[in-house]
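There are structures below to look over.
All of the numbers you see were taken from the coordinates with simple rules; none came from a lab. Remember, it's a predicted structure, so these values are computed and weren't measured experimentally. Cβ atoms are built from the backbone, for glycine too; each structure is taken alone.
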Structure I
Amino acid sequence: MRLHFDQSIGYSLAARDHWQRNVVAQPHMNTPAPPRYQLLTFDVYTALADVEGSLTPRMRHELPPHVDGLDLVRTWRRKQLEYVLISNSLDKGRVSFGTITRRALDYALSRARVVLSESALQELVVAWQQLQLWPEAESVLTEIEARGYRIGLLSNGDETMLQALAARWPIQCDDVFASDRAGSYKPHPSVYALPLQALGLAADQMLHIAGSATDVMGAKSAGLRCVWVNRGHDSLLDARLAPDHEVEDLHGLLRLL
């Protein structure tokens with residue numbers, strides 16, 4: 001997998017190189033239509049990664065038999081997301097995602113009256129850097145790359161966590177936009193502005209692929225076009241911030257590009 005970060009050049013040069021590398025340099029293939037967007041950004045922890053499927057087996061391995069591993073993982077994730085919003089609201093500086101993840105884990109275990117060793121706790125936090133992709137993700141993103149699209153990750157994770165995770169995935173990624181660069185978490189507009197500022201894009205040149213209702217509302221409030229991968233058939237709290245498109249899994253994205 002290749003990661004590169006274009007912070008100091010205008011998008012036109014980067015787009016030209018990307019197009020030449022992925023399309024023009026392959027004359028034996030039928031040339032596809034130019035990409036509809038200059039950049040596709042993907043939420044990591046919901047749109048691309050199967051958090052519950054990845055973490056639940058690890059959690060069950062550490063727990064006594066009477067404790068429900070899936071339920072504990074869901075409590076962990078719920079408190080992690082709650083803490084992210086608290087960090088934004090307190091306006092006391094961004095608490096790192098790694099710290100939030102550990103504190104949410106401590107909370108979930110305390111509620112379940114489970115005590116784990118320090119080494120087990122650390123391994124569970126590190127597991128966030130080893131998450132598995134949804135089953136269709138690799139083939140879909142490979143097809144998206146073949147169509148000439150520039151692909152980025154736009155996530156609440158710390159940059160170190162995201163780079164470690166992305167390096168394990170067999171998918172193309174041109175950019176990683178981590179929330180610690182903005183000093184806030186999604187759905188704060190400063191996070192969604194990161195790709196636009198880094199690559200010199202207008203909002204309508206970027207499409208964000210969200211995995212949660214909160215991410216959808218944040219992206220739309222920031223003026224971005226958005227596709228919601230709504231695997232859980234969730235609903236929005238504010239219908240005024242509805243996505244441009246809604247799909248059940250990543251396969252649906254290919255029909256929109």
Structure II
Amino acid sequence: MSNAYVDDQTFAPGAFAGNTRALRWLIWSGMVCLAILGPAMLLARVLPLPAATLSAEQIAHRWVEHKNSIRLGCVLMMLGISLWATYCAAISYWIRRMEQGVPILTYLSLILPGTGTVLFLLAPFLWSVAAFRPETMSPDVILALNDAACLAFIWLVGPFIIQFALYGIAILQDKSAPNIFPRWVGYLNIFFSIECFCGLTTASVKSGPLSWTGVISFWNVMAVFAIWLVTMTVTMLRALRSLEARQRTVSESEPVLALR
């Protein structure tokens with residue numbers, strides 16, 4: 001399926017207008033995800049992540065002392081993380097518009113965020129298990145659950161590395177005139193893909209900048225992610241406004257064609 005075919009279908013008068021609002025909601029869902037996730041992690045006492053150097057007794061005491069807020073925070077985290085999938089669906093729409101021929105990149109852009117969302121959901125799930133009955137659990141069990149949750153949160157980056165690289169490749173290969181996204185946004189995605197490799201050190205390092213509370217492996221990656229999310233949101237909203245303007249142009253010309 002060529003881009004010309006997609007454009008002919010999309011720009012038929014009225015064909016896209018009904019979906020504009022839905023696409024805009026999907027685009028904004030990324031910012032909602034970020035707005036929920038930050039406060040939820042603070043409520044769950046996992047921002048910053050519990051240091052890997054804490055003892056089993058210290059971790060267990062935190063879970064017993066704050067079990068109710070941890071439970072509520074994990075529920076909110078689950079809801080916020082779920083919006084990641086809706087946000088990435090919006091990106092997949094734009095990738096489909098960029099891609100010519102067989103839409104392999106589009107298919108991958110739908111599969112990878114789904115995989116990443118499931119893996120990301122493991123973190124609040126494991127923290128919730130630890131908060132279910134912390135008074136009766138061995139501190140070592142709570143420690144193990146927390147370790148697994150922290151690693152699920154920051155170490156399971158494989159799908160994300162491929163996902164962001166895929167976004168960058170799709171943007172840089174866009175043959176549209178003008179390009180749907182600026183080329184520098186493609187390079188930003190590739191840069192973030194490389195940044196995600198920083199999370200891989202957290203399974204081996206317990207303290208310092210490469211640990212899951214470190215400047216490089218946690219705070220650096222989180223900061224770049226926030227910049228990426230804001231950039232992609234603004235870029236997609238601008239692309240949507242351009243698309244709506246073209247739709248209006250086509251719609252306004254239709255009555256003239258009908259009179260001929």
Here percent of Cα pairs over 30 Å apart was calculated and came to 28; which of the structures I, II was it taken from?
I
Using mean projected area of the Cα convex hull in nm², for residues 68-147 alone as the calculated read-out, with 5.9 as its value, let me know the right label among I, II.
II
Work out the source of 0.05 here, i.e. which of I, II gives that when FRET efficiency 1/(1 + (r/R0)^6) of positions 60 and 108 (r between Cβ atoms, R0 = 25 Å, to 0.05) is computed.
II
Candidates I, II; helix-only ellipticity at 222 nm (-39500 (n - 2.57) for each DSSP H run of 4 or more, over all residues; to 500) computed = -13000; producing structure is I
semi-axes √(5λ) of the Cα gyration tensor in Å, for residues 172-211 alone was computed and gave 15, 12, 11; which structure, I, II, did it come from?
I
